[in-house]
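Please treat every number below as a calculation from the coordinates, not as lab data. In this text, all values refer to a predicted model and were calculated from it rather than measured experimentally. Cβ atoms are built from the backbone, for glycine too; each structure is taken alone.
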Structure P
Amino acid sequence: MTANALRSTPLADAHRALGARMVDFAGWEMPLHYGSQVEEHRAVRSAAGVFDVSHMLALDVEGGGAQAFLRRLLANDIARLKTPGQALYSCLLNEAGGILDDLISYWRGKSRFRLVLNAGTAEKDCAWILSQREDASVRISPRRDLAILAVQGPRAREKTWEALPRTRAATQTIGYFHSAEVDGMLIARTGYTGEDGFEILLPAEAAAGAWNSLLKAGVAPAGLGARDTLRLEGGMNLYGQDMDETVTPYECGLAWTVALGEPREFIGRQAVEAKAPTRERRGLVLIDKGVMRSHQQVRCAAGAGEITSGGFSPTLNRSIALARLPRAAGAEEAEVEVRGNWLRARVVEPPFVRHGKVLVNI
């Protein structure tokens with residue numbers, strides 16, 4: 001592979017066969033949409049869609065010291081996982097309390113954990129994690145031999161069981177943020193859309209068969225465009241836009257992922273405890289006509305802020321955004337600078353939509 005060549009997932013040919021518009025995302029050739037981003041978005045909200053997210057990296061952390069290592073590495077406490085199969089959402093912080101990445105960790109029983117890292121930060125994360133390892137008993141294994149499919153929507157689970165019938169028995173009763181392992185697959189009831197469903201980690205050579213079975217069962221293929229509008233409606237952060245190494249969890253709506261209740265030393269703890277945040281994440285619903293985008297300026301009675309993610313919401317049929325505003329900003333109207341004009345927006349608390357229901361006043 002040349003320096004400028006894009007990496008491909010095991011399903012690249014399948015995406016092209018469906019007429020996908022392929023784009024560069026974090027150095028990977030990925031499907032943006034298969035014809036209509038809005039239709040894909042609505043398919044997930046109303047029934048089921050499947051995303052290829054194999055550009056993300058599974059990282060296995062195993063060995064006798066694995067739990068102690070992850071308790072020091074993650075801001076959330078991996079010791080909260082009491083049953084094999086449970087999952088934990090957490091931030092990976094630097095010493096200054098800034099977010100290196102957000103990730104999900106799965107406890108696979110005994111001293112075995114699997115982390116799923118964002119595509120754009122995967123190499124950096126691996127280097128950081130390896131640099132923090134002090135216990136030689138901890139084994140860290142990147143799993144580029146695995147593909148990842150996300151099947152999301154109110155009918156996602158039943159469609160998964162129809163397409164992959166051997167998964168039903170093991171996954172029919174698992175709750176949110178739990179997983180089960182079947183035939184070499186880790187199937188988790190997690191997602192990035194604000195809907196129910198599964199994220200499936202499976203051997204790369206099995207990805208095409210599972211993908212085709214899901215499409216045959218009536219699951220709509222969905223690309224990165226719909227994934228972004230769905231996660232925005234769901235009030236979910238995107239790394240590199242809503243958070244980065246300069247932003248603490250308290251400034252982007254993730255204070256709940258920082259476990260301070262136990263006398264546990266984790267990287268970044270002293271910094272997040274010492275620094276009182278002056279900004280916080282809020283949601284915006286545009287009242288006037290227009291579309292909000294990242295980096296647009298916001299002004300409200302409490303002061304100035306900035307949009308971190310914005311776009312058009314197919315469910316609300318208007319523009320919505322996540323913004324970082326002064327902490328004193330209450331439930332009020334704000335103004336957003338859109339193409340040189342100051343437009344009115346309502347300040348709300350995300351999420352905007354979850355499980356198909358609009359949760360904010362529009």
Structure Q
Amino acid sequence: MENPLIKLYRSKISTALILLILLLFVGVIGFKIISDFSWVDAFYMTVITITTVGFGEVLPLDSDGKLFTILLILTSVIIVGYALKVITEYIISKNVISELKHKKMQKKIDALSNHIVICGFGRNGQQAAKKLRTHNRTFVVVESNKELIDKHQNEDILFVYGNANDDDVLQSAGIERAECLISALPNDSDNVFVVLSARQMNKTARIISRASNESSYSKLKFAGANNVILPDKIGGDHMASLVVVPDLLEFIDNLSIVGHTTINIEEIAVEKLYDTSDIKTIQDLELRKKTGCSVIGYKDETGHYTINPEASQKLVPNSRVIVLGRPEQILNLNSTYNIDLNLS
């Protein structure tokens with residue numbers, strides 16, 4: 001939505017332009033009728049009179065011509081002065097409003113903690129932002145393309161304008177307080193530099209980076225990335241899998257991990273499922289009986305995953321279970337344990 005002040009000044013500029021055009025028209029017609037100039041001479045006299053450049057007259061003016069010229073000069077001074085005033089105020093107001101918007105956005109960012117920082121808002125960055133918004137996660141985007149920021153400025157996205165390679169820019173995005181950083185820059189060397197800088201400023205944040213070349217994988221891991229994603233490799237593997245096991249892959253593609261009514265898989269902290277003072281096993285939870293959902297994975301407190309864990313698997317604090325179910329069964333799980341699945 002356009003700022004009302006900017007809209008007002010644009011209306012004033014339109015008025016000033018109309019007045020200038022009208023002044024030019026009156027001047028040409030006046031010199032043509034009063035002094036019997038040709039159309040070219042009338043236009044010339046009008047322009048040099050309005051602009052007050054001081055060039056000589058085309059032909060000597062009689063008394064009526066001189067009075068008309070005086071009136072035209074006085075009127076043009078007022079109208080041109082008004083036009084210059086409006087244009088100047090418009091330029092200043094745009095800069096002021098832009099600065100106020102920047103300060104307001106920076107104030108919101110400074111109040112954040114445990115948020116996600118996305119470096120780069122290209123194709124991968126936008127996909128990451130879309131999924132994070134689906135999960136109601138707070139994120140800040142660092143982008144050096146001003147046109148791209150302006151294009152998405154009405155989407156309620158917190159932007160920091162600048163190069164993610166600059167430490168000051170990362171600090172403006174709140175990297176020290178961030179839970180995670182996603183480096184989605186198109187250049188691998190830029191991603192390495194961002195990961196290295198971010199790791200120095202935040203030792204505990206989870207850092208995820210994209211890479212175009214497999215040779216960059218080890219460099220990004222050495223720089224401090226927890227995970228490195230190679231989009232081209234994933235895409236190739238996916239296409240090959242459609243040839244080798246098309247039915248299985250189609251089934252997996254139909255599993256949804258986002259959305260309120262289509263979700264099939266969710267990772268839930270065990271503290272939300274039972275009192276941690278009473279150590280239980282997966283079997284004791286009776287999730288299948290109570291909600292229809294099945295436990296297909298378990299992540300212990302060290303981050304190790306167990307696929308299809310045994311029913312006798314002990315549950316410990318700070319661990320998580322991965323459940324599978326139809327959307328209505330996941331919603332039943334949410335209702336039974338009062339869990340906000342998108343924030344779990």
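Brief remarks follow.
- Computing P(r) over Cα pairs in 5 Å bins from 0, in percent, for residues 20-155 alone across structures P, Q gives 2, 9, 16, 20, 17, 14, 10, 7, 4, 1 for structure P.
- Winner on relative contact order in percent (Cα under 8 Å, 6 or more apart) once structures P, Q are ranked, highest first: P
- Which of P, Q yields 18.2 [mean count of other Cβ atoms within 10 Å over residues 60-67, calculated]: P
- If helix-only ellipticity at 222 nm (-39500 (n - 2.57) for each DSSP H run of 4 or more, over all residues; to 500) is computed and equals -17000, the structure in P, Q: Q
- Structure with the greatest value (metric mean count of other Cβ atoms within 10 Å over residues 180-187, set P, Q): Q
- Origin of the value 227, where volume of the Cα convex hull per residue in Å³ was derived from one of P, Q: Q
- When distance in nm of label points 7 Å out along Cα→Cβ at positions 28 and 220 is calculated for each of structures P, Q, structure Q gives the greatest result.
- Structures P, Q were shown, and distance in nm of label points 7 Å out along Cα→Cβ at positions 204 and 316 at 4.0 was computed from P.
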